[in-house]
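J.: What follows are several structures.
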Structure I
Amino acid sequence: MDDAAAPRAWAGAAALVAATALGVMIRLLAGDGPLPVDAWWRGVVGSLPEPLRALSRVLDVVGGGTLAHFWIPLGLVVLLLLVGRPRGALLYAASALLGTGLVQLGKVAFARERPDDILVDISSFAYPSGHAAFAATIAAALWIIFPRAWVAVAGAAWTGAMAFSRTHLSAHWLTDTIGGVLVGIGVVLLIAALLARRREADARAGGA
């Protein structure tokens, strides 16, 4: 692997292990209910001004349904191809697909119920948050493709806003969003490492 691939592989694996461990801890300590940190954060966001929920509802639409699962990923892939980043397009597309699969697997495996006072219509289980994973996947992929400080800052802000919106609408507990972010970052780092290894192998084969 190249110099960056090995650390990314380890970091990606660690993020996915942490997401799994967090899910197990939630089941063991809280069952379907909140951990103490979840209850505390629920009180914090519940006290915020009502007008802020308008932004949270916008992010609810952006991060779910056909927008998040088809149109936005398709648009990003096309845009990356247009700017001459085919490997980046492959990185994001593969990460989005794997991340979505792992999120759905986690929801079935941990079967955590959502907060009782949820403000949006969702029937799936809570852990991990698909919206948070969606946002983190975009942020992490774009940072690897365009490794600039402003990309990292913008990605962190985007991911944080999405995670906040999920708790603000009582669609998720705080730890659901943490799990989602870990999944999103983890899959991007792992796939980036695998693509780097493949590129290295192709280069060796071409020079043979």
Structure II
Amino acid sequence: MKILAVEFSSEQRSVAVVQNGGDGNAVLLGRAVESGGHRALGLVEEALRQAQCEREEIETIAIGLGPGSYTGIRGALALAQGWQLGRGIHVIGLHSVESLAAGAEQEKIFGFINIIIDAQRNEFYLARYEITPGAWRGLEGLRLASLAEIVELSRRGERLLGPGAAAWFPSARDLYPDAAILGRLAIDRTDFVPGEKLEPIYLRETTFKKAPPSRAPQS
């Protein structure tokens, strides 16, 4: 099975083509990355070109659902939904934080880590993991944390990593969700869903003010 993995939840966007190697392991066929750009289709075409793969050969699209860039994730979802409508392929969504934990294991960042992602409004998405060779384990589920709480973690010498984390905390390490890792995590998954059922991971409640009723013009 060939999977097109799309990870647009951070400023470093990536697309990868992976294939099941037959032994349960994922084989990376092609990968395209850019920082701060918006070439969604260009990245897809580059990854397919490297993989020497035609669009018709893609059987599944895996999407990183964030949290992170709401615009980027929405763009990835639109791409998956359009592809599914046109080709009838499978679609699956995965947490980008899980991709980061797997990325930490791949980078041999072992021990207890705190994954942080800028949530704006002086808040961060925060999740805690234990990383060991060949495995990673969630210790505290994803939640919103205040800037003051992350500052305190840094002061205590806790390990912080995530997209652009070093810009906030000099002791932190930058680590970005990667489509190649996302594809590897999706290789044996079968919990496919209709594309329209996928939603970005967003922990804040949506609030809005209802517009007042229009007033009839005075005669």
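J.: Taking 20.0 as the value of mean count of other Cβ atoms within 10 Å over residues 94-101 derived from one of the structures shown (I, II), identify that structure.
T.: I
J.: Right, next: When volume of the Cα convex hull per residue in Å³, for residues 14-117 alone is compared over structures I, II, which one is greatest?
T.: I
J.: Between I, II, which one scores greatest on relative contact order in percent (Cα under 8 Å, 6 or more apart)?
T.: I
J.: Out of I, II, choose the structure whose coordinates give helix-only ellipticity at 222 nm (-39500 (n - 2.57) for each DSSP H run of 4 or more, over all residues; to 500) equal to -8500 when calculated.
T.: The correct label is II.
J.: With Cα extents along the principal axes in Å coming out at 71, 58, 30, pick the structure among I, II it was computed from.
T.: The read-out comes from structure II.
Read-outs: derived from the displayed coordinates by stated rules, not from any lab. Here the structure is a predicted model, which is why all the values come from computation and not from measurement. Cβ atoms are built from the backbone, for glycine too; each structure is taken alone.
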